[in-house]
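Presented below are the structures under discussion, each in the form of structure tokens.
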Structure 1
Amino acid sequence: MIEWRLNAPRWVQIAEVLKARIADGTYPVDSPLPSEHQLVQEFGVARGTARKVLVRLREEGVAYSVRGLGTFVAPAKIEG
């Protein structure tokens, strides 16, 4: 279980955990990320909070969704 910080919203903290897992290879490129339901179960948050995590990861380009299949780890963006 995560130890919540008081200075950041829970959805931000969960997004940080998922990004760290992506960085360490727990979730490789094109692998599925946990569903909203799985995030609710793992972190003990509301479904809306879990949804916000996945929306934020998509907005940041860290993840992409396939309708009916779920949310997946996006390939790293090459900047330059």
Structure 2
Amino acid sequence: MSYEKVAQVQSRIIIGTKQTLKAMKNGEVSEVFIADDADQQITQKVASLANDLAIPCEHVESMERLGAACGIEVGASTVAVKRQ
């Protein structure tokens, strides 16, 4: 379900850890997706900030599938959905 959700809101997604963290700090994010096979040192920052800001955080299995759901040809470690 998570990959499909990302694909459905493709026009409102932010791809990548650095951009996701920036958008979260600016209050622009409604939900975050984190790939379990990504580097934990990188994704932990996103998970921690999501927890601090009470942003729903969903884990998915694969960076490759998350990237594909975003419409990119490389894996994505984190993806954020912008508020409407």
Structure 3
Amino acid sequence: MSEETKKAVDAAVAFAGGADILSRGDGTIAVPGGSVIVVCRRPGFRRAGIEHKGLEIYADGDLSEETVAAIAADPQFEVIRVR
């Protein structure tokens, strides 16, 4: 098994059923499985027709695969898929 495949399997196991985002000011944000977390390095930056906050959580199905790919391809963003 390649190192990349092992990391993907480890992440799938670790995040099965959801994840929690821990924040200093906002407390814990529960993120259900299937969600997509978008972190924008420049809040207010636009990509894929969306003005992005610093952190946004999208429910499963809110974004098309093409939209997720377009956002993930931009260096201003990190995209985290919760399985």
Among 1, 2, 3, structure where Rg and Dmax of the Cα atoms in Å as derived comes to 13.5, 40: 3
Test item: distance in nm of label points 7 Å out along Cα→Cβ at positions 2 and 58 calculated as 2.5, pick one of 1, 2, 3: 3
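Laboratory data are not the source of any read-out in this text; all were calculated from the coordinates shown. In this text, all values refer to a predicted model and were calculated from it rather than measured experimentally. Cβ atoms are built from the backbone, for glycine too; each structure is taken alone.
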